[in-house]
Structure P
Amino acid sequence: MPSSRPRLLFRGLHALIWHGDDADRQALERFLPRLGLTVATQDPGLPPEPTSKHDLLFFDADLDLPLVEGTAVPRIALVGSETPTRLEWLLAQQPATVLVKPIRPSGLYATLAFAFANFDRLLSLERDLERLQTKLRHRRLVLFAVLRLMNERGVGEDEAFAHLRRSAMHQRTTIEALSAEILAARPKTTA
């Protein structure tokens, strides 16, 4: 879970509305500036502008828009059709939240707050997952380092791991980094 406070103020942020010019887009163009956002629009027939200029993306979920995976901004789906195939496509796009058409001012503020909170939570989970996957990849190094210490010192698994942990703390490094050093060193040979 993110430890930071949720974003509840949107003044100065830039939103891109990737939607045809209709009443829903016009409603967003009217309502979002009242919440402090600067709004840009893009017709769905054209590829979206680079999102680096925007803090938020609204997109038409009723069209098969070519969304880029891993978009670095919260995406809000504008939903008009609730057919199973359309919802299946929408779920695959992983929007931060949805806004049901026709667009009205009620619920827009909450939608923005949920979009940023969900997006921050997703980023936090992705960072945690990457950290844990890296740690899991390094577990093999730790296992082999423990086995080498067991062979070299003639000790059991618990004692070898305790030695590895103490040495890592003493050297102010991680167990994984120390394990890599141990494995990179040439093994002692007995004559």
Structure Q
Amino acid sequence: MTIPSYWQKRYTPYMEKAHQIEAPLLARLADLGIEIAMHRHPALHTVEESRALRGAMPGSHIKNLFLRDKKRSQWLVTVPEDASVDLKALRHILGARGNLSFGSAELLETSLGVKPGSVTPFAVLNDVEAVVTMVLARSVLEQNPINAHPLHNEATAAIGRDELVRFLDACGHPPQLIDLP
């Protein structure tokens, strides 16, 4: 992915910080022998921004929902970027107690070590206490590769679907596979 020239001055100062944030992820992937393709870009905060910048990048493009219930159980739910998610129906699939709601920015950072706009399945790397349940919509795995942020939103990492599942397993977060209602 080429960064347009008008973004160069705004983008370059953030690259060093982004590299520091993703370094533990890249080290873990290397330890597992998993290769990814990294595509650098300006910070993306929405699916719409991602669509506009990525061009014809192949594979599954995702969105991630950090959810909790009234008993403080937590889930990271990864679905196709264009999926409509009914939280009332999803709570029954997940076995949530009470209604599902989005976790706060503070809870997100405490549990998964990422900020809003940077939520990614790779964030389970930071959940060493395994308090978050990883949930993958089966439809995410229908395409290859899967494109996800590498713990920040200034790049997209393309990873093979089997390698993503292997990474999640190795991090102690085997994904719960679901069919979206």
Structure R
Amino acid sequence: MSLKKLNELELDLDLKGCEGLDINYVSRIRSQYLFTQHQTMITQMQFADAKAAALIALIGFITLRGPIKLDEISSLGSFGYIFLICAGLAVVFTLLSVFPRYPSKEKRDALSSSDRWSWPALASDVFKPEEFSNYMRTAEVSQLLHSLSISNCYVADILLSKYRMLRIGFTFGLATMLLVGVKITGLV
């Protein structure tokens, strides 16, 4: 399914809904809902990045200063190498979670016809600042809500990808911690 372009939206639909509320009130509720949703996802991204930074710091500290020293890895045999691999994979996947993501040039260019909220759409080569200014002076409520809704879907996709990588990083981080626990208890 392709996204509706802003200039193809049905602008003759009644926006007030069926609940008998004032159209200004309904429009404000809809826009506040989308703005709050957007801000919540941005906050979740920042939270994920903070978790990633904490895990990287912890794994780095354990690897460089912990009970398993880098210079003794080879003397531990396969256990030491498993520890090093787990720690390395934890850091790699955690770094991947904070790696900046944005849509391809083609996707940004396609987005610009249906989204005027997100920075990728605004940064497309198809869309010029003068066009954005003219659009904002004449935009209808439906077009603004559509734009913000589309943007929120793309932000949610980026957030899901970020948390996927973070989950894998945390899994390897947990394995690293378990290996440190095995070493501390003297089982190896």
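A short reminder: the numbers here are calculations on the coordinates, not readings from a lab. Bear in mind the structure is a predicted one, so any value in this text is a computation, not a measurement.
Of structures P, Q, R, the largest value of relative contact order in percent (Cα under 8 Å, 6 or more apart) belongs to R. Given a value of 1.59 for Cα Rg over 2.2 N^0.38 Å, point me to the structure among P, Q, R it was derived from. Label of the originating structure: P. Can you say which of P, Q, R returns -16500 when helix-only ellipticity at 222 nm (-39500 (n - 2.57) for each DSSP H run of 4 or more, over all residues; to 500) is computed? Answer for the origin of the read-out: P.
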